[in-house]
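Just below sit the structures, each encoded as structure tokens.
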Structure 1
Amino acid sequence: MFLKLSKFFLHTSVFAVVLVAGSNYFPFIGVKYYFFRWVIEFAVICTLLWWAFERGNLGERLKNAFNKPIVWAVSAFTAAYTLAALFAWDVHSAIWSNFERGEGAFQMIHYYLFFLLLVTLFEDERDWKILFRSSLVAATLMIFYGLAAAIGASGFLGPYFSHPELNTPTLWSRLVEPQYRFQGSLGNPAYVSIYLIFVSFFGMWLWFSKKRDWLGHFSYLLLIAFFFLFFWLAGTRGAMLGLIVGALAYLGYLCVYGQKKLRIIAVLILFGLFLLGALAFGLRDRSFIKQMPGSRLLFLDFGEATAQTRFWTWGSAWRGFKERPILGWGPENFTTVFDKYFDARHFVPGENRETWFDRAHSVFFDYLSETGIVGLLAYLSMFAAFYWQLWKRGLREHPLMTGLLVAMPVAYFVQALALFDVLPIYINLFILLAFGVHILRGNKNPVR
């Protein structure tokens with residue numbers, strides 16, 4: 001009973017992304033973190049009760065888990081992150097964070113417990129399929145929340161309420177306004193984009209794992225297309241770049257390791273994407289293109305203000321790293337780095353520009369400045385262990401599914417070069433890593 005309860009709480013944890021508390025000062029943030037912590041703590045308690053009163057083989061499962069390189073890498077990252085918090089410039093902030101972000105070492109320990117419970121308790125394929133389906137349901141609810149906000153439903157918060165001058169009579173006309181980006185229940189369009197990439201990966205895995213079920217195939221295809229629509233409406237260029245590079249990695253894998261038919265299809269899709277991209281790029285300056293929803297995805301200008309402020313902030317992060325290179329300034333301490341090494345180019349009299357950052361807006365520079373070289377290397381080691389285990393296992397007999405394992409970390413990491421990690425991203429990242437431990441285990445046929 002306790003084992004089932006623990007699994008239930010783990011399956012429930014993915015619904016944290018749906019929760020919004022309008023009474024909070026940061027309505028899209030705090031309640032998600034509180035809910036996630038509670039369900040993980042309940043899952044831990046139930047697991048201990050299962051071990052104590054139902055003679056669960058927890059010790060044996062943990063021993064098997066720590067035989068996996070990915071588990072050691074995630075453990076090293078958590079240890080480095082926590083150590084950086086203990087030696088931080090502001091220890092209180094590094095451990096407990098604040099109401100605006102909710103991260104810090106205390107939250108990271110919950111992510112680690114979430115990962116470890118997934119690795120030790122989810123031994124059956126059925127458990128993972130339930131978790132993936134739960135994630136798809138949570139993503140759908142996240143989108144429905146954004147749709148409710150778009151029509152002005154009572155109690156649903158969205159960007160539309162802050163612009164009463166917006167006179168758009170229909171739901172669709174509100175969603176496709178070029179100056180507005182879909183944020184769902186996450187409160188930030190950038191989070192929506194990478195979150196939907198992750199859940200689309202889960203959907204594709206479930207899709208490809210189905211055998212001779214045309215209704216199931218069509219359902220997953222339709223759902224992934226639905227997710228892509230709102231991915232596009234979120235209009236995040238970094239995530240689009242990540243999706244493109246991830247798709248190229250996937251198709252490239254099929255071209256090398258797929259059967260002859262798959263290779264031909266992959267080459268044709270690559271050629272089609274190249275033509276479509278060239279056409280979109282060539283027509284991007286046309287007025288009808290600029291008026292399309294999500295058209296900002298076609299414009300990537302490193303000279304524009306938003307890009308320049310990122311580069312200046314990265315420069316501040318680099319200077320902060322050089323001062324404290326080993327363990328950095330501590331999680332949630334980037335404001336100190338930014339203030340100390342403030343780049344005066346952020347401030348232009350008479351112009352409305354971003355002049356304050358509490359994140360470097362790049363996982364590379366965030367971890368480098370906040371956790372030092374130790375934390376950054378530990379973070380990168382998780383991906384190194386993932387790909388090393390994938391290469392060691394091979395799995396070339398299932399190219400459609402193995403290609404997903406190759407491509408998903410690529411898509412995540414490319415977009416993360418211009419974004420930081422938050423709860424909707426961390427949850428899915430640790431699900432991916434834990435699933436990697438499961439699917440790359442030592443059994444003869446791990447993919448099925």
Structure 2
Amino acid sequence: MDVVILLVDTLRADFTSLVDREDERDPTPFLRELSEDAVVFENAYSAGPWTLPSVASLVTGLHVAAHGIVDHDDRLRSSTPTLAAGLAANGFQTGARYKNPFAGPLAGLDRGYESSVHCPNQPDPEHIRDWISGLEPGLPMFLYVHTTEPHDPQRLPALSGPNASSESVELCRWYDRQMKFFRAIARQSYQDNWSGPPVDFAEEQQKFLDRLIDRQADIYSLYELSVTEADRRLRSIVNAIRERGRWDQTLLIVVADHGDEFGEHGAWQHDHSLYQEMVHVPMLMRFPGGQFGGTRIKEASSIVDIAPTVIGYLGISGPSLQGMDELQGRDWFDDLTDGNAEQVLTRVVSTRVNTSKRLHVALKARGDRNLALRSGPWKAIWNQDLGTLELYDVEVDPGERSDVAADHPDLTARLTEVARRRWLELRAVAARSTEKGAGLQGISAQELQSLKALGYIDDD
């Protein structure tokens with residue numbers, strides 16, 4: 001039995017065919033095709049609002065506040081088990097191909113892969129065919145592929161290259177300039193490279209936000225085109241698996257690590273909040289033979305659920321998975337088999353711990369530490385720094401425009417208590433899960449260049 005995880009960086013659920021859309025356009029026709037033979041999680045959440053903490057949750061099965069990987073310099077302890085290491089110990093041949101360096105060795109997220117390769121120009125079908133061709137026959141494989149098309153749509157060759165329209169090239173160039181300056185003043189405002197109090201760039205940040213929001217519709221279109229490009233690549237990668245004769249035995253999981261904001265709550269891009277546009281992501285699981293195909297799960301799910309579901313489906317246990325008995329996600333295979341998939345739980349779905357950016361409008365409203373809970377139709381966001389809880393009925397108000405916490409005092413009090421308790425429990429686990437690494441000095445020049453291209457760091 002093979003396991004393949006395909007992750008698209010910065011892919012919002014509401015820009016895919018896996019959720020109801022307000023218009024008739026279909027930006028992800030391949031995902032729609034896959035969904036007919038798969039389990040679709042309509043309310044899936046990223047573990048955090050940017051790549052490093054969220055992918056750390058994927059590989060460990062732990063919430064962000066538990067594994068503690070929230071900063072460029074954080075690293076998993078050598079004793080922290082990972083999904084790849086557990087599968088390798090059970091005879092799986094393991095490989096990873098990724099564009100975003102944060103999915104690699106920087107924080108120890110490559111642990112357990114026999115072959116972990118950074119692909120500066122995106123993983124492509126040839127990478128997958130070549131790796132599968134070199135596998136030992138008769139042994140199962142675990143493959144993780146991480147692409148980044150929607151992360152910076154303005155840099156996709158199809159939208160900004162010589163064959164693109166003049167209007168597309170102009171928009172891409174303008175947007176790229178805005179992003180470079182906006183990211184720089186967000187980082188510098190957080191006291192990036194010097195000691196002393198943070199610099200107040202609130203006025204400059206607001207000017208950039210106003211400029212960007214004025215062209216929101218154009219940037220939505222640009223982003224949607226990048227989503228379609230990602231969908232094409234997913235199709236080509238799955239076709240490569242089919243061509244190698246492994247499709248019928250593959251558990252395929254498609255997911256995103258987080259979404260992106262385009263001014264919906266007064267901020268831009270990611271890592272500024274836990275609202276739906278930031279953490280509601282597409283997720284589907286296609287089991288071999290189409291088992292459970294066509295099932296749609298409305299209950300809240302999370303990227304944290306992937307590791308326990310894979311392990312539960314494979315039915316593996318014992319010393320080779322030592323430490324993974326503390327997984328904090330939900331085993332959906334077990335629940336689907338037993339008919340418990342619609343069981344309503346109150347659960348943590350996303351966590352934010354900001355250590356590198358200071359967007360003043362977000363800091364004032366939310367602080368740096370937030371925890372998102374789901375309980376049936378209710379979504380609560382606990383702002384730990386401010387001691388406040390926002391409450392939304394996301395079935396009625398999917399855009400989270402109306403905070404109804406004051407209208408439901410008993411529910412608000414209960415969810416606040418749950419959030420406080422879970423925060424303390426998770427942080428107790430983090431104390432033994434994290435160590436400091438070499439930071440950006442610990443990666444190759446090629447990966448450093450990729451981080452610059454993705455906007456994580458400046459030239460200096």
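A few comments on the model shown:
- Test item: Cα Rg over 2.2 N^0.38 Å calculated as 0.92, pick one of 1, 2: 2
- Test item: relative contact order in percent (Cα under 8 Å, 6 or more apart) calculated as 27, pick one of 1, 2: 2
- Look at FRET efficiency 1/(1 + (r/R0)^6) of positions 50 and 402 (r between Cβ atoms, R0 = 30 Å, to 0.05) for each of 1, 2: the largest one is in 2.
- helix-only ellipticity at 222 nm (-39500 (n - 2.57) for each DSSP H run of 4 or more, over all residues; to 500) from the coordinates reads -22000; which among 1, 2: 1
- Entry that produces 3.9 once distance in nm of label points 7 Å out along Cα→Cβ at positions 210 and 234 is calculated, selected from 1, 2: 2
- Value 2.9, calculated as distance in nm of label points 7 Å out along Cα→Cβ at positions 18 and 130, assigned to which of 1, 2: 2
- Origin of the value 0.45, where FRET efficiency 1/(1 + (r/R0)^6) of positions 2 and 426 (r between Cβ atoms, R0 = 25 Å, to 0.05) was derived from one of 1, 2: 1
Rule-based calculations on the coordinates, nothing more; no lab input. What you see is a predicted model; the values in this text were computed from it and never measured. Cβ atoms are built from the backbone, for glycine too; each structure is taken alone.
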